[in-house]
Structure P
């Protein structure tokens, strides 16, 4: 009996929250390893690393300014080589400098540079090549598979561009519509198993060849969207109501939902003194993990939670 009880306790997912700043947190990342790390960006150049299981602070780093040197220079390579998590085993997946967005694989062997003039460059083992988009369209959002280096992006027409590293797969109309008031998002599963995209009113799941597998019209506006590493779970935030929803990507089935503020209140506070986010605050950042776990930010509060603490959406039963 003791053994069974201990095994049950070890599977219970701890939820926690922490109040870091009075400004909205815009980025959250999850770094694999032991322990799994939740990286919280409080400023463009400042990141806090927490043990995702219990909220213990592991490190706090200030990212130095990017050197004004060519990316082929030793100075630049030394700079990007130090952009890792606290255990130095995994690289930070995304760094934003004044002129360049840097997307990086876990091992740091591949980097995708998105320059402020909208040019794209891919660096593999120190060798760099420009990625020229078909039609010269500007990418509004993109995501890089941190395992194998596949990336996908949505252009101004919300057409999907897919690349296997520096090899173009194609450009695809996946049925999304641009809206100036909504934020398109794309997410690539680890290993490129699938791609998830939203224009703020629809969710679309696409395979690595560009084929639309599933498409779902939504009854709400998506504020933030993230997919689990294996692409099996999609988590969204409702821009207006503040509800967080979880979907199974195989059929785009809504499985769980709950108000974000309720998840914050239900979580364990890891500080002696901390403020709750103001009522009506929107989710400003969202990242999904495995086993139904996810983290989100409301204003300057970060919360680690799970679908275990959400309301399960009942499935309709057939009458006959």
Structure Q
């Protein structure tokens, strides 16, 4: 494994790598990164500095994956890490660039809690290609994952995939994680009469039980059931959760930027508001399921039925 240095700073980290004599910058790969064709890779126009003896990334407002995995986090978030990493490797291969230049260890992967996304370091260099043991890298992430109470079986099921013999396939691993995620969601969100909904602000861990409806979330402390006054990109009354015959639904309250469900579905009460790229816009109010994530402004909320 290549030697890199990570120097922690107040709001991030500085990662440097000294170039060997046989290494030089790969302009094609650098161009792919600059055009942001693989969004999960750090965009070099903002973070990558070319130095005489090497490369230097400056990472801001992100949490090191090693720190995140040491907490008790939901298995859904860990699944997203594994899937994002698998798909990033596939994207690299599809673009004809070496995924072996990805940093896969937990110290060099970062989680942007504001954007609710994982970011991977990639060195755009022409170098001797290291033989990366992908099976061991993914297994190592699972071994470092600290599950919430009740998710221990999920972790064991994840790790058992890497005990199988034969050639490792990223495609097979992706299918396995998706199947495991589906099993987890079915097991974790039963329709029970006395279940209670808990909403958690991901960046702070602040939680509230949804004990009455409508449950309004927004920036206003006076008008909301759950307020986030520091998020200026959130509307005063941003979204609401309401109940109908025991089912909880999500609705956008004519917010300035719309409401996003699970980073795939866009809701807006304003017909003229454009749909963000890569998302599906729906006209109705979707049902809230166990494990769903809602983004309002820069704040992400997790929904759990307990």
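Structure data summary
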quantity: Value -2000, calculated as helix-only ellipticity at 222 nm (-39500 (n - 2.57) for each DSSP H run of 4 or more, over all residues; to 500), assigned to which of P, Q; calculated: P
quantity: Top of P, Q by distance in nm of label points 7 Å out along Cα→Cβ at positions 51 and 275, largest first; calculated: Q
quantity: With FRET efficiency 1/(1 + (r/R0)^6) of positions 27 and 83 (r between Cβ atoms, R0 = 35 Å, to 0.05) derived as 1.00, matching label from P, Q; calculated: P
quantity: Test item: distance in nm of label points 7 Å out along Cα→Cβ at positions 155 and 227 calculated as 3.8, pick one of P, Q; calculated: Q
quantity: Among P, Q, which structure scores highest (criterion: FRET efficiency 1/(1 + (r/R0)^6) of positions 115 and 235 (r between Cβ atoms, R0 = 30 Å, to 0.05)); calculated: Q
quantity: Label whose coordinates, when log10 I(q)/I(0) by the Debye sum over Cα atoms at q = 0.14, 0.24, 0.27, 0.28 Å⁻¹, for residues 91-146 alone is calculated, return -0.45, -1.12, -1.23, -1.25 (choices P, Q); calculated: Q
quantity: Read-out volume of the Cα convex hull per residue in Å³, for residues 163-210 alone, computed value 127, structure in P, Q; calculated: Q
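Values in this text are rule-based calculations from the coordinates and carry no lab data. Nothing here was measured: the structure is a model prediction, and the numbers come from that model. Cβ atoms are built from the backbone, for glycine too; each structure is taken alone.
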